[in-house]
Structure 1
Amino acid sequence: MTAYSLFSGIEASFNIFGAPEIKFRHSAASSVLAVYYCHSGRVGWNMRGGTAVYLGAGDLTAHSMTCCADSTMMFPLGYSEGISVSVDLERLRVSCPEILSSAGVQADRLQQRFC
């Protein structure tokens, strides 16, 4: 994973996973929106509360980081390449970058819809 900070509270990472599975443990941040786009490979992602997501090339998922705080990603083909973006909606409410606010991005609407 190679991560980049785009704006305050907004990060993007390029992910190349070459393993049968990986486990994630991080804080359960209900105000952080996580988006994962699968470019190639396959992903089975077991999340908190019994939620399971299955992705193939071209698929994406959007959820709060509460869902994936203690999760396992499995790669049936032995790999996956993708992009993930995380947005701290609390920080976005306080200080939304001009390019996003001019595009009509609203933290409250994102939280209502995806978290």
Structure 2
Amino acid sequence: MDGQSYPVAMKGRAWIAADTFQITRLETDLIAPIPQIRLAADHTATEYAPVQFKNRKVDMWLPQTAEVYYDWRGKRVHMRHSFSKYLLFSVDDKQKIFAPKGAEETRQSP
């Protein structure tokens, strides 16, 4: 966090469903290596699909898989992540403000 930062130029493309206009796939690639940190390559591909939440009757397009390839410090890595068992939760935004307990007694004291 306190180290040096470097600008990263990326290029990417998106696959969009013609009927729903939802993003079905995203890919990103590093445009040029970053020699200062020895990052030679970085590629990410993420597949999206609808996830149905039955308790709220909501469908959301969320990542199903993500593949990451990179060449960093001379080591090549390929990782594949699968996503499932999504949980949907909500937070009530209604706020009720009350005076703190004992505040009435404090104000009335001489």
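Just so it is clear, none of the values below were taken in a lab; they were calculated from the coordinates. If you're wondering where the values come from, they're calculated on a predicted model, not measured in any experiment. Cβ atoms are built from the backbone, for glycine too; each structure is taken alone.
The value 0.94 for Rg/Rh (Cα atoms, Kirkwood Rh), for residues 13-52 alone was derived from one model only; which of 1, 2 is it?
Working: 1: 0.94; 2: 1.21.
This value belongs to structure 1.
A value of -0.30, -0.84 was computed for log10 I(q)/I(0) by the Debye sum over Cα atoms at q = 0.10, 0.17 Å⁻¹; which of 1, 2 is the source structure? Show your work: numbers first, answer last.
Values: 1: -0.30, -0.84; 2: -0.56, -0.98.
Matching structure: 1.
Which structure, out of 1, 2, was helix-only ellipticity at 222 nm (-39500 (n - 2.57) for each DSSP H run of 4 or more, over all residues; to 500) derived from, given a value of -3500? Walk me through the intermediate numbers first.
On the way: 1: -3500; 2: -1000.
Here the read-out was taken from 1.
Thinking of 1, 2, which structure, once FRET efficiency 1/(1 + (r/R0)^6) of positions 77 and 101 (r between Cβ atoms, R0 = 41 Å, to 0.05) is computed, gives back 0.55?
Corresponding structure: 1.
Could you tell me which structure in 1, 2 was used to calculate relative contact order in percent (Cα under 8 Å, 6 or more apart) as 35? Don't jump to the answer; show the numbers that get you there.
Working: 1: 35; 2: 16.
Clearly, the read-out refers to 1.
Give the label, chosen from 1, 2, of the structure having the highest value of distance in nm of label points 7 Å out along Cα→Cβ at positions 5 and 85. Please report the intermediate quantities before stating the final value.
Values: 1: 1.9; 2: 3.5.
By distance in nm of label points 7 Å out along Cα→Cβ at positions 5 and 85, the leading structure of 1, 2 is 2.
Among the shown structures 1, 2, from which was the value 11.6 of mean count of other Cβ atoms within 10 Å over residues 21-28 calculated? Kindly include the intermediate steps, with their values, before the conclusion.
Numbers: 1: 11.6; 2: 14.1.
Answer for the origin of the read-out: 1.
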